[in-house]
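Since every read-out is calculated from the coordinates, none of them should be taken as a lab result. Computed from a predicted structure; not experimentally measured. Cβ atoms are built from the backbone, for glycine too; each structure is taken alone.
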Structure I
Amino acid sequence: MVDQCAQSGEDNRSPGIPAVRWDERPEGPVLVLLDQRRLPAEEVEVVCVDAPALVDAIRTLAVRGAPLLGIAGAYGVALAAARGFDVDEAAAALEGARPTAVNVAVGVRRALTAYRAAFAAGGEQRQAAEAAFAAARALHREDAGASARMAQHGLALLDELLPGSGYRVLTHCNTGALVSGGEGTAFAVVLEAHRAGRLRRLWVDETRPLLQGARLTAYEAAGNGMAYTLLTDNAAGSLFAAGEVDAVLIGADRIAADGSVANKVGSYPLAVLARYHHVPFVVVAPMTTVDPDTPDGASIEVEQRSGHEVTEITTPRVPVAGAGGGIPVAPLGTQAYNPAFDVTPPELVTAIVTEEGVVSPVTAEALAVLCDRSRQVTI
């Protein structure tokens with residue numbers, strides 16, 4: 001059994017390759033991922049045959065985005081079960097792959113719970129593996145449905161906040177179909193506005209250091225025929241000052257019980273700019289991203305990534321020479337500060353949009369009510 005991801009060689013395929021899919025093959029099931037590290041230069045799939053391979057894909061950002069990481073985590077447990085590996089060991093490794101994104105743990109635990117329940121009910125290994133797979137498939141379907149409902153709630157909120165005109169929306173990082181079982185979170189709202197003829201312009205932050213905005217959001221915006229413009233992260237202030245932003249829409253990797261939001265680093269400065277310029281700052285995320293067990297923003301573990309991501313630039317198909325595999329842009333030995341996320345306090349968030357509805361103003365009490373309602377719907 002190969003303990004790594006194997007590149008499939010199916011590149012230059014037509015657009016619309018799913019971000020994650022389960023594939024049954026003669027040698028056993030595999031989890032197939034659209035390699036987001038290679039976008040937009042080429043659409044290449046990566047085939048994962050076991051949990052360590054998937055953990056590596058998650059850590060190296062071949063697959064990313066909070067909702068999709070939950071789906072991938074659930075499938076990873078199912079994959080370990082189907083191939084006869086140590087399921088508990090696989091679950092523990094997957095759960096720790098991206099510590100800030102709570103969805104990973106949610107997905108892993110859901111599939112693991114189904115796996116254990118099947119054994120407890122007297123099932124054998126095959127039945128338990130099937131139960132884990134069924135749980136992963138259910139989560140995948142539910143996330144697609146949640147995406148559609150978030151898009152509807154989000155557009156209704158924009159219509160309420162910004163009546164009578166088209167929207168100029170600024171977004172950060174990537175929140176579309178590449179991070180979801182459906183059409184995304186914040187990007188799904190933008191897409192809904194675009195289809196309704198109410199999107200004037202999508203402003204796309206490049207999102208340093210790994211350029212998820214430039215590489216991925218622009219890729220999705222172009223694919224959907226949107227009017228969009230790319231900007232460097234540090235140009236956002238001048239855009240606000242010029243009165244060119246009507247709303248900021250971002251996703252989230254974890255929402256604490258008090259409404260604090262962890263999202264891709266650079267989100268917090270946008271919230272500060274939005275507050276100063278009286279622009280709505282809206283977070284769009286599924287209920288799986290809300291973590292009642294994390295009391296506040298200070299309790300959110302922020303992932304610290306390699307300094308090479310800052311001191312070097314990696315571009316698909318470009319020869320590399322740096323110690324981290326990229327093109328050096330700083331002197332050798334330069335130390336770098338590279339948090340993957342920052343935390344925005346609830347008082348800077350205009351609203352949180354979920355599939356179960358909108359929280360505004362954002363308070364611990366309002367979020368708790370929404371969580372209770374969500375649990376009742378699930379039960």
Structure II
Amino acid sequence: MSKVGERERLKLQREPHWQRLRAGCFLGFRPSKRGGRGTWIARAYDEDARKYRLKSLGDYGALSGNEMFAVAKNEAERLAELVEAGGLMRAKIETVADACRAYAESRPEAGDRFRRYVYGDAIAKVRLSKLRRRHIAEWRRRLEDRPSLVSRSKVGEVRVRPRAASTINRDMVVLRAALAKVLAPGSPNTDAAWQEPLKAIANADGRRTLYLDRGQRLGLVEATTAEAAPFVEALCLLPLRPGALASLKVGDFDKRTAELTIGKDKSGKPRRIQLPGGAARLFALQSKSKLLTAPLFMRENGKFWDKDSWKRPIAAAVAAAGLPAGATAYSLRHSTITDLVGAGLPLLTIAQISGTSAEMIERHYGHLANDAATAALCALEL
């Protein structure tokens with residue numbers, strides 16, 4: 001890799017081409033797919049952690065082709081010395097992508113959004129020190145112009161629809177939060193005000209108004225296939241997001257105490273809830289004779305449920321049970337939260353169980369609590 005001609009003939013691939021400099025110290029080079037100078041990467045083995053530490057060195061665009069290897073080699077050797085001395089604590093947060101990866105370490109859903117809309121975008125490589133309002137505004141325009149997939153099936157016609165305002169807000173909020181961790185807001189109405197293009201679209205989040213009563217939910221479970229019925233029944237018993245329920249492992253449920261640990265969810269923070277008798281029996285049955293790492297609600301192929309696999313059986317059951325066509329897995333979450341609010345459970349408790357904020361519960365379901373309060377006051381009339 002020290003020779004320009006040899007580097008130019010290297011095969012385009014995701015994994016860098018590595019050259020061993022010495023034991024535990026490597027220098028890598030990844031050719032550019034767009035005809036650029038390519039990227040240099042340093043790799044050093046950390047004996048204490050028993051794994052390699054990587055550092056992106058950039059493209060050294062200001063150097064001539066003959067100088068690049070020597071400078072990159074020195075950087076790789078410096079990294080190895082730092083790792084061997086135990087001085088490597090954490091990679092520097094220099095770019096937008098770095099800030100997003102640091103933010104996503106404890107927030108799985110944020111990481112999923114970054115992989116879809118940030119890491120592969122031009123904004124990922126923008127250095128935080130040079131981030132300007134125009135960079136964010138251009139990224140937002142690209143996001144808004146990008147259609148949402150209606151069907152993610154790998155076979156058949158790919159169906160799309162315009163991206164909803166509420167979806168745009170959810171995609172933007174994680175980027176705003178990640179950047180706010182490492183950047184102070186810029187002066188308003190200037191190009192330094194990176195935060196301004198990430199302002200949420202007002203009144204974008206409407207209430208989920210499709211409510212299924214208990215009889216309709218029972219009919220849905222009965223109309224669901226045997227494979228999906230336990231998963232759908234669990235959605236009717238607990239106000240959990242379908243994705244959080246689908247990602248549960250057998251080890252997340254303690255049969256002795258009937259406690260459930262919910263780890264992978266929108267908030268990114270694990271929480272424990274106590275299950276009532278019916279839900280506890282269902283979860284105990286689903287965990288029977290399975291490994292602790294197996295899916296708690298398992299498909300016939302042994303895999304976890306996901307939104308692409310639960311969509312069809314639920315849609316078929318909705319039609320078979322004669323329910324409103326717009327009913328989905330999320331309608332069950334809305335319905336269970338509605339019942340809890342109507343039963344008079346404190347909004348903060350409902351928020352903790354369902355893994356959301358009390359503010360969100362108040363905003364979307366507070367009117368139900370007010371209705372219950374009005375009815376209670378009516379009972380006081382003489």
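Structures compared: I, II; top value of Cα Rg over 2.2 N^0.38 Å, i.e. the largest, recorded for II. Source structure of the calculated read-out (relative contact order in percent (Cα under 8 Å, 6 or more apart), 11) within I, II: II.
Could you tell me which structure in I, II was used to calculate distance in nm of label points 7 Å out along Cα→Cβ at positions 82 and 258 as 4.3? Traced to structure I. Taking distance in nm of label points 7 Å out along Cα→Cβ at positions 18 and 298 as the criterion, the top-ranked structure out of I, II is I, with the highest value. In this comparison of I, II, the computed figure 3.1 for distance in nm of label points 7 Å out along Cα→Cβ at positions 98 and 170 is attributed to II. Thinking of I, II, which structure, once distance in nm of label points 7 Å out along Cα→Cβ at positions 146 and 202 is computed, gives back 2.7? Clearly, the read-out refers to II.
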